[in-house]
1. For mean count of other Cβ atoms within 10 Å over residues 44-51, the calculated result is 15.8, so let me know which of I, II that is.
2. Thinking of I, II, which structure, once FRET efficiency 1/(1 + (r/R0)^6) of positions 60 and 140 (r between Cβ atoms, R0 = 25 Å, to 0.05) is computed, gives back 0.20?
3. When distance in nm of label points 7 Å out along Cα→Cβ at positions 20 and 156 is computed for each of I, II, which one produces 2.8?
4. Kindly point out which one of I, II the value -7000 was derived from, the read-out being helix-only ellipticity at 222 nm (-39500 (n - 2.57) for each DSSP H run of 4 or more, over all residues; to 500).
Structure I
Amino acid sequence: MTRWAALPRAINAGKTLKMADLRAFLVEQGMRDVATLLASGNAVFACDETDARAIEDRLAAAARHRLSLDTDWFVRSHDELAAIAGANPFPDASAARPNLLMVLFFRDPVDPARLPRDHGGPERIHAVGRELFVDYAGGVGRSTLEPAMKRAKLPPATARNWNTLLKLVAATA
């Protein structure tokens, strides 16, 4: 049985969903040992399914039907989350400002050629597989990277800061 983390996009930052409702929904979908982390839709659970894409598709379809919630779902196993944490290209940022080091989760590998190269700000970005690490050294709100990312028309993603990533690694262990 695999321990998974589900990271739905924009929960309680545009799409409202109570965490009790999310837990009940996941149990209805056959997930076991369900827990939520924070109020942003992070959930951890166990299930026998071994295909993350299949879980993402199933949760997206069921959420549209059951919760009237149309959003993207990003699912990672404990091993994947631990590997993401281990691949951190910005250890200085995770130590000094973990709330400003973001990991963006995508469904497919990030194409580095599509990433903004010159956006005029202090942010650093680095793609590793299906994740994009972003060090918002000057803060997220003042970032000049955000408009450049929108212009790059990257596929849908969801972001979690370094502290939350580490909590997800621990919660899925």
Structure II
Amino acid sequence: MNDDISRVIFSEQEIADRVADLGAAITRDYKDVAGPEGIVVVCVLRGAAMYTCDLIRAIDMPLEVDFMAVSSYGSGVKSTGVVRILKDLSSNIHGRHVVIAEDILDSGLTLSYLIKNLKSRGPASISVATLLRKDTPNQADVNCRYVGFECPDEFIVGYGLDYAERYRNLPYIGVLKPEIYQ
């Protein structure tokens, strides 16, 4: 798998350090407002699973974690813009502070849909903690309160990000060689 990567953008240590910073910021921002129930961290499966696990360990306050699986990619490499919920929350988020843990903000179409969907459920607040925000043209206007890294508009994999369900287990984030996906 490593031979399929043209270059590493974010190392394992850089990711660990930045996720710890994000967890500390979330703790600081919510510790006094979330009450004894704490926050609900919503992991957007499958790409954000690794990130969410590390992030919740870096948050020093009560929290509940729940999972949603959404799809807008079909079998291609670009978002279709048509979002389907494949797995919905088990938790009631009404009146709760929700932090969406997302692996990457790319087109923003899926995340925009998800925010609108979750807002309809009456949470106290919704914020987004994305590990990566890709520099893409025509990106939907999504307010991300917490951003791990800005990244170039290249095909990246690793640390949960995949191509055809491969490369998620790489401990770093790297650029996939074009000959692999073209």
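1. Working: I: 15.8; II: 20.9.
Going label by label, the one that fits is I.
2. II
3. Values: I: 2.8; II: 2.0.
The correct label is I.
4. Value -7000 for helix-only ellipticity at 222 nm (-39500 (n - 2.57) for each DSSP H run of 4 or more, over all residues; to 500) corresponds to II out of I, II.
Here, each number is a calculation from the coordinates, and none is a lab measurement. Values in this document were obtained by computation on a predicted structure and should not be read as measured data. Cβ atoms are built from the backbone, for glycine too; each structure is taken alone.
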